[in-house]
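These are the structures, in structure tokens.
Readers should treat all values here as calculations from the given coordinates under stated rules, not as data from a laboratory. Quick caveat: nothing in here was measured; it's all calculated off a predicted structure. Cβ atoms are built from the backbone, for glycine too; each structure is taken alone.
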Structure I
Amino acid sequence: MNRTQPETSQDVFLLSLSGAFDPKPLLGTRAYEGGAQLSPDGRWLAYASNESGQFEIYVRPFPALDRLWQVSEGGGTQLRWSATGREVFYRGGPTLMAVSFDGRTSEPVMGKPQTLFRDEYDLGLGVTIPNYDVTPDGRFLMLRRDPSGGHLRIVLNWTEELKRLMAKPSAP
């Protein structure tokens, strides 16, 4: 969970889903931290922060959080872990990037960021919260931006319209 605080900007908090305790700060610096995600094995916390002056993706051991490694190069937001925890995905502007990740020891071993694909995908509302997902088999679900502006049509009470149309007698 993210929470904005006047003295430390946006911070990452630990939230009890059962209500066992009030939200506790995990990462709280003068920088903006957000979009935190635990690795599938629960040993690593990855998140985005602008502590360097631009948003980058970082990883820390969890729950200690006592060390820090930068994952991205040249900017990064909206991270996701692969289902295996062997890759970290993130957005570098319109480019989707992947970094190999081996967190089996106390210090992670990471590869160089690799470009997966580049296109005009919608960034969504959040700087750090991803609006894409990665399926367990490694495929991506993303929203493509329509260069012509596109239109979104929302139909409310569509079930009532369907009932009305179905009630009309059909022509012989």
Structure II
Amino acid sequence: MHGEVLEAGVGTGRNLKYYQADINLTALDFSPSALKRAVKKARKAVCGMNFVHEDACSMESIPSNHYDWVLATFLCCVIPDELQQLAIEQFVRVLKPGGQFRLLEMMYSNNPALKRRQDFFTSFVEKIYGARFDRNTLRHLQETDKLTITRTKFLKHDTYLLIEGIRTK
């Protein structure tokens, strides 16, 4: 990644240490307590940073056609399925034409033993993190005519899906 980067759903700032010095990062999250923790972690980061307390489904203070990259790590799995399209529309709006996105999402495994384990922890994961394994993020992205998916790849078994793409229009 390079240039202007928006991390939507920055959470507690777990990714901040990985950004290069040539990045100007906007770190957005809905949770004030998570942002407070991210600000503390940012002290060790080398990139320029701006923290924004805002909803990824509206991003009212975020300029249109501004970002080279949008990154979201486990954001869409905490957004209710009926609101995911709103967040994706915001990703399209804030990305420059030709801008790229990278989303990491968790999903139900096709492996029966692993899926049983996920089923066992589903209520815990939803209560503690607000996340679910049954979101349809990939489908929502595929149905968005201004985005093109360039790569999908599982990072852990078949549960952590990396989705990469580009804003085409």
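Using the calculated result 0.85 for FRET efficiency 1/(1 + (r/R0)^6) of positions 2 and 82 (r between Cβ atoms, R0 = 30 Å, to 0.05), pick out the matching structure from I, II. Please list the in-between numbers first.
Details: I: 0.85; II: 0.30.
The read-out comes from structure I.
Figure out for me which of the structures I, II the number -9000 belongs to, where helix-only ellipticity at 222 nm (-39500 (n - 2.57) for each DSSP H run of 4 or more, over all residues; to 500) was derived from the coordinates. The partial results should precede the final answer.
On the way: I: -1500; II: -9000.
Of the structures listed, the value fits II.
Can you say which of I, II returns 2.4 when distance in nm of label points 7 Å out along Cα→Cβ at positions 18 and 50 is computed?
On the way: I: 3.8; II: 2.4.
Traced to structure II.
Out of I, II, which has the highest value for distance in nm of label points 7 Å out along Cα→Cβ at positions 58 and 130?
Values: I: 2.0; II: 1.4.
Answer by largest value of distance in nm of label points 7 Å out along Cα→Cβ at positions 58 and 130: I.
A value of 15.9 was derived for mean projected area of the Cα convex hull in nm²; which structure in I, II was it taken from? Mind showing how you got there, number by number?
On the way: I: 15.9; II: 9.4.
Structure I accounts for this read-out.
Comparing relative contact order in percent (Cα under 8 Å, 6 or more apart) across I, II, which is largest? Could the numbers behind the result be given before it?
Numbers: I: 12; II: 20.
Between I, II, the highest calculated value is found for II.
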